[in-house]
Structure 1
Amino acid sequence: MSRVKLTEHKSKQLLYRDLNKKYHGVAVLNDSKGLLSFSTPLSKLPEKETYVVKVDQGVKGRMKKGLIELNVKHACIIESLKKLVRKGYSNFLIEHMESYPPDAERYVSIERTREGFLIRYASVGGIDIERMKKKIKTVVIGYKKNNLKQKEEGSVQGKQIAQALAVDESFINSLLDYCDNYFVSFLEINPLVVEGENIHILDLAIEVDSTARYFFRDGWVDQDVVQDQQKSPEEKSIKTLNDNSQAALSFTLLNQNGSVWVLLSGGGASITLADEFYNLGHGKDLGNYGEYSGNPTAEETYLYTKEVFKAMIKSKSKKKILLIGGGVANFTDVRTTFQGIIRALEDHKKELGKQKVTVYVRRGGPMQKEGLAMMEAWLCANNMLGYVAGPELLLFEIVRKVVNVL
C-alpha cells in the first residue's frame, strides 16, 4: 500500500459528516485554461462576512509560505485566488473566517503504527507548534479493544486526551472512528480551536491508504487525492531523467527537512521499507520516497542519486541517514547501480561528511556480493558506514536499525 494525501475540503466533508455537523467550505479548481470553478457558487456566500482563502494541495506550513489569505472580503475573493494561482497552485479552499483568542488553540495528531494509534496532543497549537515540542504528549491506543482491560485502558487514555484539549471524550472517539472508517494513516488538526463547547477545526491534514477506495462507497475517490504541489528542482530533474530512460526512476519530496533519505529499488520492497517507517511511528522522518528499477545504467543511477543528494543536503535536519535499500532484484545489476551511487557519493563526500551522514544498506540481486563489498569498502574509507547487508537481513530489520539511531 502507499499513502496519499486528500484535499482538506474532502477531509473536512467526511469528518464533519461523522460529527453530524454541516461543513460550509468551498472547493475551488483552476483548470488548464485558467478558469476557476467552485463547488458552491460565490453568490451563495454571505457578502457581509470575511473569509479565509488557502491553497489546498497538501502543502505544509502554508501560513509561513504565504499560501493563506486571511480576512478576505467577499468582493476580494477572486483577487485572492488569482494571487495564489500566480504562485503556481491550482486547488484552493474558501472558508468562513473564525476569530478567537490565541489561548484557544490546541494540537492533535493521530498516526497509525504497528502497536496502535499513536496520538500526539497539546493544550497549545498553531503555526509555531514545532517550537513547543516539549508541551506535546504522546499516547498509544490499541486498534481493537477485545477485552475488558484494553477497554478500560483506552477509556482512561481517551479521557486524559480530552481533558488536556478541553473537549468531550466523544470527540476523541469520533476522530479514532474516522481514522478507522476511512483507512486514515495520519491525521493532524492544527490548530484545533476550543471555546467552551464550541470546536472549530481550522486546519486538517490527512493521509490515507491508497487502496482503501475499494473498500467503501460513500467516502473518497481518486479525484479527492491532492494534485501535485509545486515540484522541487530535484523532482523535475528526475522526471526528465525518467522520461528519457528505459529504466523506471521516481522521486517524491515528502519532507524537505527530513532526517532519513532513501535510495530504494524494486516496487514491492520499496513500499515495504517506506511503510515500515510509518508502522514504527517515524513516517515524518522520511525526506523522500521513490525508486530506481528496471536495470538502470551506472550513469543513470549516478545522475538519479546526485539529485537525491541535492535534496538531502538542503535538509535542515541535524541528523541525517541515507538508506540504500531494496529486495532481491531479478534483473537490476547491483554492482552496476552501486558504481553509480558510489560515484555520486564521491562527488558529494565533503558535504555529506560535514553533515555527518551515515549510510545503511540492504540489497540483493545479480552481482550483489561484488556490489555490497564495493559499497562497504567506500563507506568504511570515508567514515560513513552504518550497516551493510544482503538479503540475509530481513527488510524490516534494516529499517529498525535506522530508527534505533534517530
Structure 2
Amino acid sequence: MTTRGALRELVGLREFRAMWVGSTVSTAGDQLAAVALSLLVFERTRSVAATALTWSLTLFPPLISGPLLGWVADRFPRRTVMVTTAWLQAGLMAAMAIPGMPLWAMIVLLVTVLAISSPYLAAQEASLPHVLPPKRYDDGVALFGTSVDIAQMAGLAAAGFLVAYTGPGVALAINAGTFALLAILVQVSVRHRPAADPLGRKKKDDEPRGVLALMVSEPRLRTLLGVRLLAGLAMVPEGLAVPLAASLNAVWAVGLILAIEPAANVLGVALLFRLVRDPAKRERLIGPLAILSLAPLIMFAFNPNLTWTIVLLVFAGIGGAYHTPARSAWMRLLPDQYRGRAYGIGRAALRSSQGGGMALAGVVAHSIGSITATIAGAGGIGLLLATQATFAWRRARGRNDSKAVAI
C-alpha cells in the first residue's frame, strides 16, 4: 500500500501508531461482537427474522448519530472525545457480556455503543491531519483504510470459530477489552490539543454559516462527496450476492462474492500508492478509477459465469481504490473547525447510499426478475454519473480557492 520507507515513518510516529493499532484491533473486536450477538439472539429466539434484524441494527445508529453528534469532535478537545467515548464503549460492551443479560437490554446497549462510535470516529478522522506530517497524510489515510478492511475480514473470519468454542460472552468481553486498549493508547500517546471550534468562539466574517453550507457551496467538497456516494451503485452486487450465487448454481460462493470487494479494494489501494507516488496525480485519477469501479458491472448484461463474475468484480473492486485519495483530499480541503461535523454528515451519507442502493437493487431485481440485468443497470447508471463527476472534479480542481484549504 505504501513504500517501506513511508510505512516505517508512519509506524514511527507515536500518535499515529497508537490510533492505528487501537482502531485496527477495535475494528476486529467489533466483528466478534456483531457475530456473537447475532448467534446469541438466534440461540434464544430460534428466529431468523430476529437474527437478521439484530444484524441490521448495526447499520442504522451511525446514520443518525453521525450528523447529530459529529459536532462533539469540533467543540471539545479531540483526544478527550476519543478517550471518553472509548471508555464508554468499553463499559457498555462489558455490561453486554454479563451472563443472563436480557436480549432487549443487550440490543439497547449495542445501539448505544454504535451511536457513541460516531463522535469517536469524527474526532479520529479530524485529528489525522494534525498527527501526520503533510507529506505522509495520504499514506496514513491509506494505511488506516486498508487496515480497517483487513481487520473486518479477519474479525468476521475468526468470529464464527471463536464464538463456537468460547461462547458469545467471551467474544463480547474481548471486544470490551479492545475498547479499553484503544482508550489507553490514545490517552498515553496522543497529544492534547485545544478544541478546534470551542463553544462561544466568535466566527470570522468570511466563515461559512455552517458545515452543510460549506459542503454544498464549495465545488471541490461537493464533487468529492458526490463521487464517493457512487458507492451505493458499486455495492449492488454485494447486496445481491445470495441470489447472484444461486443464479450461478454456486450457493457456496456467496462468501467469496462478499469478500471480493474489500479484498480487491485493498489490492487497488496497494497498486495505486505503489505506482503513483504523487498525491496530486492520485487526485487526478479519482474520476477514472470511479469509472472503473462501475463500468465492469455493465458486462453482467451478458450473464457471465462464475469465473467471469469474479473477474468483473475484482476489476470493479480495484477501481474502488479511488475512495482513499478522495477521502484524504476531502478532509484536507475542510477547515479544521468543521472537520468533525463534516465527517459525521459525510459518513452518514455514504452509509445511506450503500444501504439504499442495495435495498433498491433488491426491489428492482424482484420486479424485473433478473439479477444480472439489475447489476448491469446499476453499472450503466453509475458509469454515466461517474463520467459526469470526472469532468466536474476536473473543473473543480482548476479553481484556486484557498479559503477551503486547511493544510
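Any read-out appearing in this document is the output of simple, stated calculations on the displayed coordinates, not a laboratory observation. Being a predicted model, the structure only gives us computed values, none of them experimental. Cβ atoms are built from the backbone, for glycine too; each structure is taken alone.
Which one of 1, 2 has helix-only ellipticity at 222 nm (-39500 (n - 2.57) for each DSSP H run of 4 or more, over all residues; to 500), as calculated from the coordinates, equal to -25000? Going through each structure in turn, the value belongs to 2. If mean count of other Cβ atoms within 10 Å over residues 78-85 comes out at 23.0 when worked out from the coordinates, which of 1, 2 was used? Of the structures listed, the value fits 2.
When relative contact order in percent (Cα under 8 Å, 6 or more apart) is calculated for each of 1, 2, the greatest value falls to 2. Sorting 1, 2 by mean projected area of the Cα convex hull in nm² from high to low puts 1 first, with the largest value.
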